[in-house]
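What follows is a set of structures for review.
No lab work stands behind these numbers, since they all come straight from the coordinates. Quick caveat: nothing in here was measured; it's all calculated off a predicted structure. Cβ atoms are built from the backbone, for glycine too; each structure is taken alone.
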Structure P
Amino acid sequence: MNDIKALIVNKRKFLLTSILAVAVVCWFLGSTFVNLIHNKMELRRLTKLSAELDEQYEDLQQKKDLLEKQDPAYLERVLRVQYNMSASGETEFRFTTD
């Protein structure tokens, strides 16, 4: 037991330097590790957003193609749904839920 105490007293400067070095390394690696985790989460979020935007792009591209071809069924559906239009001679009924 006395040998351990004597060793600690004799090597105090070395032990303090070692502990300080380990603390500095952990501090730098700790912040790097946190940044790495944050970047991985951000990459995952952006990848998901990119996939959603690709789907939206494809949908809009299809709608654009249908409008350019002037597909009558598609044009009629767009006019009825988005612009609340009806054909001549038709009576439109609207119901509200209260």
Structure Q
Amino acid sequence: MSAILLAALAAVGLFTLLWLGFGRLLVPAAGLHILVPVQGDGNDLEHNLKGLRWLCTTGLLDARIDLLDAGLTDTGRERVERLLRTESSLHFYQPRQ
């Protein structure tokens, strides 16, 4: 029984190493700047940022993430302002009038 468990753990470990190595080959660029357009109420904003942060924390992506106003409503602006207060690494850009 312990041999099966040990083999399963070894397989998971090997898969994880291969996954991270393959990810490095796919995204070799470092220091990217990602500008995420946010529009409307910004309903998907937290979900999108969570996915991008996951890529950064796993080492698959080395990027700075910023937000761009692409037609936000008042509710969307409030959501972005709340995120900016909690996330010091985020920057918010508004188009020139």
* To do: Assign the value 1.64, calculated as Rg/Rh (Cα atoms, Kirkwood Rh), to the correct structure from P, Q.
  => P
* Can you spot which of P, Q the value -28500 was calculated from, given it is helix-only ellipticity at 222 nm (-39500 (n - 2.57) for each DSSP H run of 4 or more, over all residues; to 500)? => P
* To do: Identify the structure, out of P, Q, from whose coordinates mean count of other Cβ atoms within 10 Å over residues 52-59 was calculated to give 13.1.
  => Q
* So FRET efficiency 1/(1 + (r/R0)^6) of positions 36 and 76 (r between Cβ atoms, R0 = 25 Å, to 0.05), computed for just one structure, reads 1.00; which one of P, Q is that? -> Q
